[in-house]
Structure I
Amino acid sequence: MLKVHRDQQVAVADRAFVDMVEEYVAEDLLKRRVSAEEKARLPLRGMIEHAMAVARGYGWETQRDLMLFALNMITINPEWHRHPKIQGIVADRSLSPPARREKLLREVSDAEWQAAAEMADEDDYWSRHLPAS
C-alpha cells in the first residue's frame, strides 16, 4: 500500500493553491485570461511561494490567510507586514489569524496603510528574494 506522508500532502496542496493564486493574481492584474507562456514570464509563482513562507512565519496557515498575505505583499508592498502597527497585529499569536485579519481592517488607518505601501522598494525586494531566472 502506498503511504502518503503529511508533508507530501501539504506539498501537493500547496502546489495546487499556488496555481490558483497565480492565476487569480495574473488575471486580476492584467484584467484578462493569461496564457501559460505569459505566466512563465511573470515571477508571480515565486512571489506567492515566498509570501506563503513569510505568512507561515507569523503562524498564518489557512488558504484564506495565505492568499490575503500574498496579495498584500504583491499589491501593497512586499514589506507591508513590517509597518510597526501592522506588524504588531500580524504577529500577535494571542489572536487567531482570522481575528488578526479583522483587526487589520478595523484598526489600521488609511495613512498607516499608505505608509506600509512605502515600506520598501518593491523591485529591489523581489530581486533579493526571488531566484534569478
Structure II
Amino acid sequence: MERLKVLVADDDLDILKEMEKRISAEGYDVITARDGEESWQKIQKDSPDVILLDLTMPKMDGLTILKNLRENPPSQKWQPVIIVSGRAELDDIHKGFSMEADHYLTKPCKMEDILKGIRLMANLIPQRKTEEELKRQEK
C-alpha cells in the first residue's frame, strides 16, 4: 500500500519542523509549506492525501486555500483538510467547517491529537473515493 502524503502548511518554522518530524516518524510522507501561496502550489503539484492547514499565513490565508480547494479541486480525489490554528473563536471554527474543513484543532494542541486526526482522515479516504477512482483502482 502506498504511503499517505500529508501536507503541513504553517508559517511557524518550529511548529513546521516538529510536525514534519513526528508525522514522518508515523510512516507518512510529509510535504511542507511556509506560506499560503507555496501551500496552494504544493496542493496542485503534489496532490497530498491529507492537508494540515494553518489559517494565519503570509501571502494567502488558510481559508482562501480551503475555498480554492473546495471550489476548484486540483485532484479528482477527496483531500481532507484538518485546520490547525491559533484562531480558537467559535466564529473561526464555524467558518472553517462551513467552508468544508473536515476537522479543526486549536493551537496549542498535542501532537497526538494531530496524529489522531490524520489517522481518522486516512481511515475515511477509502469511503470517500469517487466512482472514477474505484474504476481505476480495479484495473
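A value of 34 for percent of Cα pairs over 24 Å apart, calculated from one of I, II, originates in structure I.
Assign the value -14000, calculated as helix-only ellipticity at 222 nm (-39500 (n - 2.57) for each DSSP H run of 4 or more, over all residues; to 500), to the correct structure from I, II.
Considering all the candidates, the number was obtained from II.
When distance in nm of label points 7 Å out along Cα→Cβ at positions 77 and 109 is calculated for each of structures I, II, structure II gives the greatest result. When distance in nm of label points 7 Å out along Cα→Cβ at positions 21 and 45 is computed across structures I, II, the figure 2.6 traces back to II.
Every number here is computed from the coordinates shown, using simple stated rules; none is lab data. All values derive from a computational prediction rather than experimental measurement. Cβ atoms are built from the backbone, for glycine too; each structure is taken alone.
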